[in-house]
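Right after this note come the structures.
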Structure 1
Amino acid sequence: MSLLLSVTMAGGLWFLFCTPLWTEVKRGFFKLTGSIIVVVGLSAFGSMLLASPSGSADLAKWMILVATALTGAWLVLLFLRWFDAARVVGILSVPSSAVMLWALAGLSDSSQLSASLQLACAAAFLGAVMDGLLLGHWYLTDRGLSRTPINRFANILLIATGLEAVAIILQGFEPTGEQSALNPLLTTGGLSNWIALGMVVATGLIAAIIKGALRGQRASAVQSATGFFYLAVLTAFTAVLSSLVGFLPS
């Protein structure tokens, strides 16, 4: 659970500050998204506190807290209307979340690089879904916002879906070690990764439908796209959760 929440937080931060959103949407969108990311980060930290103690887990735990604290800091700066300072701290939260994923990669039996790339693909995948869904809702409050941001997130989701599919395929479909906290069916015959791949394909189809819905000229087109982002949340989170079954050692 901590892995799932951590990659969601990282991806949400990446697309907030590595895309032109700062110059496109009102600061209220960053307050909304930042508040949710802080809750996700604190939940990830709380989940990690329940994990089995180890050197790698201890480092990952504190890196989650650092990334969450930086997010909380730029959120407070936004409410104080210190926008330039908030943007600087927000940009700093991006590399801190990347370091967090690198620390979490140490929990896997795979190589550090391979595990880090797997988590990075999952972060891009879930971040595109979460930020895209929140952005779709933001159009209800900012009627004058152009279609450029939501179209960009539809394209990002398509690309991230492809990356996540490649990551799952490269992970393989071999049976994984049994874990007492999981249904044994998930570790049999590589079933978890087959489920993950199926959910990724489903998310890709939803992303294509979102692109199609956004071609409409009426305002309801964005509302339709937002509704499909809801479906993408279900399929994407299921995909990543299934793919993480074999991430941790048995």
Structure 2
Amino acid sequence: MKVAQHVYGLHAVASLIANRPESVATLSVAEGAVDRRLEGLLEQAASARIPVTRMARAELDRLFPGGRHQGVIATLQGRVRTWTEADLPVLLTDRDEPAFLLVLDGVQDPHNLGACLRTADAAGVHAVILPRDRAVGVTPVVHKVASGAVDSVPLVTVTNLARTLRRLREVGIWIYGTDDVGGQDLYTADLSGPAAFVLGAEGRGMRRLTREHCDYLLTIPMAGQVSSLNVSVAAGVLLFEALRQRR
């Protein structure tokens, strides 16, 4: 799974320094940039003893065009911490509530992955499970869109998603897949127990083998003309209905 060598944007970089300061080699900041949030970020960097380099904004723009960097780029050192299938028992133990997982089966768009991670963090998901292959990695865009959730929600990368789902079922976690038509109405399903919610890739949805490992298929009722939702929007609807029931 590919991971970013740079993280950009004020919120994403601030979250990175707050949660994993040891992973930041240097901080590059636009010359002349004045911003209260930036000043707070620079104080964070100083406390963590992270070297700061002032650069012309044009140099930062060459790295990330369009000004999306907001005047700050963190360069990473070493490997970003990722979890594997073997870590799942650790992530799911010692909790006072049923397991709450999001599984993304081959999401390709970094904006969608970032938005899903941000939603998962907001809903209190315990971990997000991603296949190692045929899916977008944790890119700079994912960091930016996730707005810090890359550092707050454990990302579990697995080599065999079907096997992982099978093991989750063996420990009593219900697997809820999604289908545009033919599934159980989301709002009539009991989602209060230990659950993993599986969303498929943009366009093609879940793979056949993934679908076969689901205990239930859920459908989000649609009142308009469109037949499906963006994967990150669907994740929000599913996770927050589950959160409502779990409370």
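Check the numbers for mean count of other Cβ atoms within 10 Å over residues 38-45 across 1, 2 and tell me which is largest. Don't jump to the answer; show the numbers that get you there.
On the way: 1: 21.0; 2: 16.6.
When mean count of other Cβ atoms within 10 Å over residues 38-45 is computed for each of 1, 2, structure 1 gives the biggest number.
Can you tell which of 1, 2 yields -26000 when helix-only ellipticity at 222 nm (-39500 (n - 2.57) for each DSSP H run of 4 or more, over all residues; to 500) is derived from it? Structure 1 accounts for this read-out. In this comparison of 1, 2, the computed figure 29, 10, 7 for semi-axes √(5λ) of the Cα gyration tensor in Å, for residues 110-165 alone is attributed to 1.
Rank structures 1, 2 by distance in nm of label points 7 Å out along Cα→Cβ at positions 6 and 214 and report only the one at the top, that is, the highest. Show your work: numbers first, answer last.
Values: 1: 3.1; 2: 3.9.
When distance in nm of label points 7 Å out along Cα→Cβ at positions 6 and 214 is calculated for 1, 2, structure 2 comes out on top.
Each reported figure results from applying straightforward, stated rules to the coordinates on display, with no laboratory input. Computed from a prediction, not measured in an experiment: that's the story for all the values here. Cβ atoms are built from the backbone, for glycine too; each structure is taken alone.
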